[in-house]
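Please find the structures below.
Readers should treat all values here as calculations from the given coordinates under stated rules, not as data from a laboratory. All figures in this text were calculated on a predicted structure; none of them were measured in a lab. Cβ atoms are built from the backbone, for glycine too; each structure is taken alone.
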Structure 1
Amino acid sequence: MPVEQAAGDERAAGETLVSVLVPVLDEAANIGAAVGAMLAQQVEAQIEVLLADGGSSDGTRELLDELAAHDPRVRVLENPKGWTPSGLNVCLCHARGEYVARMDAHTLYPESYLQSGIDRLRVGDTDWVSGPQVVVGEGRVQRAFALALQTPLGRGGSRRWAAGRADGEATAEWELDSGVFTGVWRREKVLEVGGWDERWWRNQDSEMAARFLEQGSRLVCLATMAARYLPRDSLRGLARQYDGYGFYRAATARRHPHTLRRSALLMPLLVCCWIAALLAPRALRRPARVGVSLYMATLAGSGAKAARQDRAAVAATVPLVLVTMHLSAGVGFLRGMRRFGVPWQALARVTGIPGLARLAPAAPAEPVHAPSLEAR
């Protein structure tokens, strides 16, 4: 970094309280509104919005340059790799704030989001503050997805969803495991743990959260920081998303065994059950078909419950959304085990069968792969 630029960054660091990190790729339809909402955050001091463009081809880059030309708080950066974690690291490398926050173009944050996160970090006893994820949308699949997440079948063991607290009570604050949704941090803390690992195309926040937990950090979720998330409005898009989640969840379980939940195993087991119901010898096929029948009955029950909350077309889509989520994540997890290896240590932990851990050694500790931070 040139001396003059470093000196300029040092001077600006004292003026900037929080840097918002935003990877961007082909977001022309909504990037203007998204950045406008980020700049409207009610913060006690200076904010900057760093947008790392991953090679957009739909006019997004021109819109970003226009935004930056009209507001000095906006800076546009290059993300040559085009991946989300590399974009986050590019932004982190150039961040000048004492605090950093990840924000997404498809999420609507309350105006107090950043200040609430900063205030909670200042209290102490946590290094990661985030809010629950609230699914919204007008499309049929989006609305069905929101209804699906109101059921245990949709939430699984995650506590990051607005309705996903284990105790079912409306508490102001609760603790998370590695299942997180973006967040606010002190910049130096994120640098200390190595930033985002660029091998994790998906689930990169969860992988980084695992490293925070391994250092003894608490991850806190504040009800007042609830953010409205607009999911994909097609079953195909949802399938791709959850396949990626499953694939990298297997990678995270291999690297960080403590992150695997029992509920995560149900999805690959469901896939195996479907395969056995169709292809296994008769002795196994019959119990597998019973299991599939029970699963289908549970899906139908979820659809019936949804019919009391939304119109028939949306309610009928809820079972389709659930089965898409489950089978896609299950297939992804099985693909991940094939690619990264079976997470025997994690399986031994969640099943209570210590002998599984002896089937293979724990994955060796590896440094975080964050080449986009090297320019710092």
Structure 2
Amino acid sequence: MYPGLAGKIPWKSLGDYPTPVQKLDKLGAKIGTTLFCKRDDLAHQEYGGNKIRKLEFLLADAERLGRKSVFTLGAWGSNHILATTVMSSKMGIKPLCVMVPQCKQEYARKNLLTNLALGCEVHYASGNAAAVFKTIAVYGGNWLRGSRPYFIWAGGSSALGCLGYVDAAFEIAAQVKQGILPEPDYMFCAVGSNGTFAGLALGMKLAGLKTKMIGIQVYDKISANSFFTCRLAKQALALMRKNDPKVPDLKLTSADFPVLYDYFGGAYARFTDAGLEAVSLAKDLEDIKLDGTYTGKTLAGVIDLARKGQLKDKVTVFLDSYNSRPLDKLVPVCPSWKDLPEEFHNCFEDDPKPEGAK
């Protein structure tokens, strides 16, 4: 918890922190930079990734309000929805969600089936516009029946959720002070719903680090961009200052949240050759498991900039925001996707390719 905010903002310990920092000697030597990985894929023993830090604030707020269910949004393969299902279920809070289509990938099949096996009440929407009406129907229907769910925006990216990665920045500052890693010149993370990037960039400034945060676009540019990240960071800062006026009143602009758009591949969850190369290099050289939707594209950006000499003689940190824990330990046996409601059938191929396949 940020100094001065303890006891003033709801928070519940869910993860295993601090997450380790791993020096990537082989990969760094290959691409020409001093490279470290912040291993948030290990944020929880059962299900890791960047959503756990956000949920520590969001689910604590749901518990404070006495809500018996939690409602959220995402794509078929959403790691956020699955993390919310896993963590809310542990707290005795019923998970509900609306899902929209994405590119067909095997991990999406696994995530959806695991959500269902863990008891998440899943509702289908054919697209973003349909999701608005479905959300009104499902959320409003529960409210009218006397069970108002706690609403969590897609990705957990609200002002409150951002505080999870403000805390992460202070965790990194502590690891620098302890000599676990040098003070980074650059830190890279995926930019989808903006919350992780907004929290880290804000936190770096509040922690007094010189580190420059750089985001890599992994979702549509209409929402994954510098403007919306800056707006979210300002909202998070306002929330902090409301609860502790001693928090510095930083003057934030979009320039504080640079996003690189060259590694996206044109669609959410559409794997790219560069991203798949990054996934392979991380596995082969460092035994780190990445994914093609978020972390592979993020590391692809780091690799490209390093090969161009832009990270030479710099200390670079890459955030592994993926969940590397095996899902079969959460649920040994999942329902068959063929038994799902018909509207979900077209989110899978008859013979799905393994994650990472071209």
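Points to keep in mind about this one:
- When relative contact order in percent (Cα under 8 Å, 6 or more apart) is computed for each of 1, 2, the largest belongs to: 2
- Once distance in nm of label points 7 Å out along Cα→Cβ at positions 155 and 339 is evaluated on every structure in 1, 2, the highest one turns out to be 2.
- When helix-only ellipticity at 222 nm (-39500 (n - 2.57) for each DSSP H run of 4 or more, over all residues; to 500) is computed across structures 1, 2, the figure -12500 traces back to 2.
- Source structure (of 1, 2) for distance in nm of label points 7 Å out along Cα→Cβ at positions 51 and 123, computed value 3.4: 1
- Structure responsible for -0.82, -0.97, with log10 I(q)/I(0) by the Debye sum over Cα atoms at q = 0.11, 0.12 Å⁻¹ calculated and labels 1, 2 on offer: 1
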